[in-house]
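Take a look at the structures listed below.
Derivation of every value follows stated rules applied to the coordinates shown; laboratory data play no part. Please read these numbers as outputs of a predicted model, since none were measured by experiment. Cβ atoms are built from the backbone, for glycine too; each structure is taken alone.
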Structure P
């Protein structure tokens, strides 16, 4: 079944409401309310696509926890090997 709003758009909306920064665990419950059911692979694919588009930055803060940060125009992250 097709969803009305893409998962990527829901992620960006939640990030905007939360001030642009949140932990992955804090994203899952609001995302399920807004989007419905999704798998871990769907979430990872959406996060990777948003990061490749330069809209978010995902960083590991521990072995099992990720921090998701919405990019602004004044922010710039270098890709691997671009130093």
Structure Q
């Protein structure tokens, strides 16, 4: 099972990224656990300075923007 973390305080872009991640999981046909990380200390531990951030299996895939569901699905299949 893949582990997807959505990093951010719960802003509109963070919620949109979570929705895109859920759509990407369905598109890719993989099993994944999606976790919202709102704690600033935990977010900073990934070394990102702008949210939202997307982490797949411990690897930062994007930050400071909202990737499209298709992009996330490709990362899920290729990561």
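Before moving on, here are some points about what is shown:
- Mean projected area of the Cα convex hull in nm² - structure with the largest value, from P, Q: P
- Source structure (of P, Q) for distance in nm of label points 7 Å out along Cα→Cβ at positions 16 and 48, computed value 1.5: Q
- Computed 32 for relative contact order in percent (Cα under 8 Å, 6 or more apart) - originating structure among P, Q: P
- For distance in nm of label points 7 Å out along Cα→Cβ at positions 8 and 56 computed as 1.2, the structure of P, Q it came from: P
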